[in-house]
Structure P
Amino acid sequence: MMLQTQLADLIHKAARKAQKKGDLPKFELPEITINRAKREGQGDFSSALALQIIRPVNNARKEKGERTLSPLQVAEIIARRMDQVDFVSKVEPAKPGFLNLTIDPGWLAAQAGEITRVGAEYFQVELGKGERVQVEFVSANPTGPLHFGGARNAAIGDTLARLLENSGYEVQREYYINDRGAQVDIFGETLWRRYQQLHGIETDIPEDGYPGAYMIDYARAIQAERGDSLLALSDEEAVPRFRGMGLALVTAELADDLGMMRVFFDNWFSEQSLYEDGTFEHVSAILRDQGDLYLKDDAVWFAASKYLPKSDRDEVFIRSNGEPGYYASDIAYHYNKFITRGFDRVIDVWAVDHQNQAARMPAMLKALGIDPDRLIVVLYDLVTLKRGGKEVKLSKRSGEIVTMREVLEEVGPDAARYLLLSRSNEARIDFDIDLAVAESSENPVYYVQYAHARVSSILRKAEEAGVDYTNADLSLLTCPEELALLQKMLQLPEIVTEAVQRLAPHHLPHYALDLAKTFTKFYDACRVLSADPADREITHARLTLVRATQIELAYVLDLMGMNAPEVM
């Protein structure tokens, strides 16, 4: 349980006791918020409960003809009723009505031993309680390599999934393959023409086709497997055939590229399957029976304005050519997610240019009888790739888009993931290639991973020297830098809780850097390994603290999908 939760429970229990004893009038207590102290001398945590409840307290007292109380007096009443617990050494009422709480240093020091005993589970918070959540992310059109901008989607989506998994949720990662519609047909025709060209046939790719050199690579892959055996196909036969083969090639390439970034999916979901298994027809029938579809201008429209009162804009459901409209597959797909597969909650990670689409989703869900709050669309802003202070727009290899694979091969997945997570989802990111590969303290990725390598080196040296610190006297951990490190370590559950509740993974890299810096201050101020027999006991205590730091650093890095190197 988070320390703040325990403190809130302690204060709630004291306030209830004060009400029962008649010190305070009886009324429903509000949710108690515990904040970290901002100034020295104010304890470690504080609560403003007395300020929150002063009005109902004094209203009740006035009704009884009793004198009113100040918030400070209410805080003093609650403080007197608080139970003594091992993790709080001091409770101080403070003006104008705060309760300041100081964590017991001896209890804090003992947590180093608890962390080494329990391991990473010490930091896990139980938020999900088995709730089934699907995280659908990346889902780029399968018509070519993944642009580096898509790597931000991958980093956000996979880290959210890791956070949820480690907080008690049952998580499924899904990639939605847009394998239906005009774009994949054009893709199939382009690939067919490139295949013909490889065999000396003079033909042009479609005017709105895909000119990238990667299409030639896909055509060569098909040529290597099938030779010239497909040349006898007519255009009508070839386009769907090459579309299918091309989609298989791209999907395999996407899986391989994302694997380089340590991103793996539980399910690759085909848009086409929604039409083949009858889902689209079933959803259409539901909407038609409800009167949500109507005919206009030879097209079928979905009455979105019926469910979005502030909007008078309806959406094309089926175009005049018989093809589904832009939002039609979305309706069927989310019906499949919520109704067919029964997810409790769905998180879609989309680029910011899909914000209008996100705004329309509540109408679709309401029409299907699904609570819109069960769907959360996480929008993220764009990524600008820079080298030498200048924007990089084109690939050095092909002169075209910069692919995710190309950047990962240069900077590595750890640097990519950390830096792509380092800003809030809504903020743009300038991804500095030079910084990502720098082996210096200026590079936060290097700094954090070097901290883990350093703690590993310390523990390795202790093991080589035969030092056994399993029964260390942790009460010796009294230095300010030791206690500051422990205080920082105990922040992780609240960081994870905030990241999960707000779906904001950018809190993790900032916390990891703070933890690494706090460890460095401890390491610089407190000698860990000493050959002096007089330092034996403090060495053992500090080694336990170092081991606890190693456990936590590795856990935080894993939450971000990064390696925890033992040597650098």
Structure Q
Amino acid sequence: MSEPILQISNLSVDLPRNGDRSHAVEKVSFSVNAGEIVCVVGESGSGKSVTAHSVMGLLPKGQLTPTGGEILLEGENVLNASPGRLRALRGTRMSMIFQEPMTALNPVLTCGEQIDEVLQIHTDLALAVRKEKVLAIMEAVHLPDPARIYGAYPHQLSGGQRQRVMIAQALVLDPVLLIADEPTTALDVTTQAQILRLISEMQERRGTGVLFITHDFGVVADIADRVVVMEKGQVVEMGTTEAVLKRPQHSYTRMLIDAVPTLDPPSREENAAPIMLETAKLSKIYGTGGFFRKTGEVRAASEVDLKVRGGETLGIVGESGSGKSTVARCIARLVDPTSGSIRVGDLDVATMSERELRPHRRRCQIVFQDPYRSLNPRRSVGASIIEGPVNFGTPHKEAYAMARELMSLVGLSPDALDRYPHQFSGGQRQRICIARALAMRPEILIADEAVSALDVSVQTQVLELLEDVRRKFNLALLFITHDLRVAAQICDRIMVMKSGLVVEQGRTAELFAAPQHPYTKALFEAAPGRTFEFARTPSM
């Protein structure tokens, strides 16, 4: 058997002093062979991304320092490589696909220019030859109309198309190693399936070794040849996909697998409570074209009818651009609906003025996908939680006492109110956002992709928290997600949207058992790992 293209041996990377542990990664060893996909799994803080960034030479200087071991790329130790040598290796011998293409791509350069930049740096090819090569790689990653996308900017493409541009950029020089760091986390299931299929296809065609970092075990089941499980900077288990996912040996691996939600909805009682939220023919139309002249329109949501009772969870599922978030933002009146009604109790909030909406702001709260961007980094979490109640007249002392109670409710220490968002993990920040929403004592809570970027174990905890507060406060919960597994576990009813239209809705168990619309069936077909039987610990 030929030598591995990547061999990591006893890699240790130190954390700054006064951290929660001394090493970001400690004595990590594993390899990647040509034509092989190795998935590295573990919770946030397990050392997955630090390991990948060590390979690429992208660790922040002065903060994370390799102190032991070696990383051999085709026999060359990249830890000893000079900055110039690392620059030469990146793109030619190793490449990386990052999690969020919108932050990884340059917003002021066209997509074609950004792929061409790799060729300019590493080759002496003429402009015409480079352009021909760029268009060829765009076609290879199945980008529609490569000539148009060559001249398009990142913001003009969908999330899946931007991710394909990044893949094209990474593969244009046929590297022997491709590192993919959570490249499908924020994508809907059908786009995710396309990207995973593309990575596998390119890897098989070119014989590239792939180091794939993810927390989605469905993805692991679908694409991995071997699996490396990391916990707190150490490798705790390693083996073939079949062995690790069906015969896990380590307790941490078993915990992660047990936390993977299933596509089997639990039984739920029929809810007969009064209707708390109802929309009728709710529509939102955006104009397209220049600032002074509109040339067309986009129906982001079209005649949407929905009902949510007190203590009930309605899930809205669909691809990016289906209208899920538009409906949520109309209900919260973060955007103004074009037509239709939004009834909360006896009031129609669809046509209210900003002054009239003030009471609605208290009754309807929203938890967004990214808790770090939702919280003010310059404010303590306590200040963020009490801001709303204080603005509505609650005395500061009373609001602070309530904030302490809410921190306990969401499973965090009340003594942490004086800390800042960056001092918490992603899951903890999402709990703080939930506490901030609950501080307003809302009747309606909207969770817009609130768990999509979280590890499976943290995701489970946040879902249990949402279920708990829904029951405790009798909330009408609107849960927006592209993850059908998550929707199965938390939603009483499901509404499926496509291109702004509701194509199907019904009770969760019934819809999952027998989806009727072709689009709904396509969503189920695209769910990663849907047929894989994970080894789960029997419930007591």
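Here FRET efficiency 1/(1 + (r/R0)^6) of positions 33 and 137 (r between Cβ atoms, R0 = 25 Å, to 0.05) was derived from just one of the structures P, Q, and that gives 0.55; the source is Q. Quick one: distance in nm of label points 7 Å out along Cα→Cβ at positions 401 and 449 came out at 4.0 when computed from one of P, Q, so which one is it? Working through the options, I get structure Q.
Quick check on the output: -0.58, -0.87 is log10 I(q)/I(0) by the Debye sum over Cα atoms at q = 0.07, 0.09 Å⁻¹, derived from one of P, Q. Which one produced it? Kindly include the intermediate steps, with their values, before the conclusion.
Working: P: -0.58, -0.87; Q: -0.44, -0.73.
Comparing all candidates, it corresponds to P.
Here distance in nm of label points 7 Å out along Cα→Cβ at positions 209 and 257 is compared for structures P, Q. The highest value is that of Q.
Here FRET efficiency 1/(1 + (r/R0)^6) of positions 17 and 313 (r between Cβ atoms, R0 = 41 Å, to 0.05) was calculated and came to 0.15; which of the structures P, Q was it taken from? Among P, Q, the structure yielding 0.15 for FRET efficiency 1/(1 + (r/R0)^6) of positions 17 and 313 (r between Cβ atoms, R0 = 41 Å, to 0.05) is P. Of structures P, Q, which gives 32, 26, 19 when semi-axes √(5λ) of the Cα gyration tensor in Å, for residues 241-464 alone is computed from the coordinates? Going label by label, the one that fits is Q. Assign the value -10500, calculated as helix-only ellipticity at 222 nm (-39500 (n - 2.57) for each DSSP H run of 4 or more, over all residues; to 500), to the correct structure from P, Q. Going label by label, the one that fits is Q. Taking mean count of other Cβ atoms within 10 Å over residues 97-104 as the measure, the highest value among P, Q is held by P.
Bear in mind that the values in this text are calculations on the coordinates, not laboratory data. On a predicted model such as this, the values are computed, not experimentally measured, just so you know. Cβ atoms are built from the backbone, for glycine too; each structure is taken alone.
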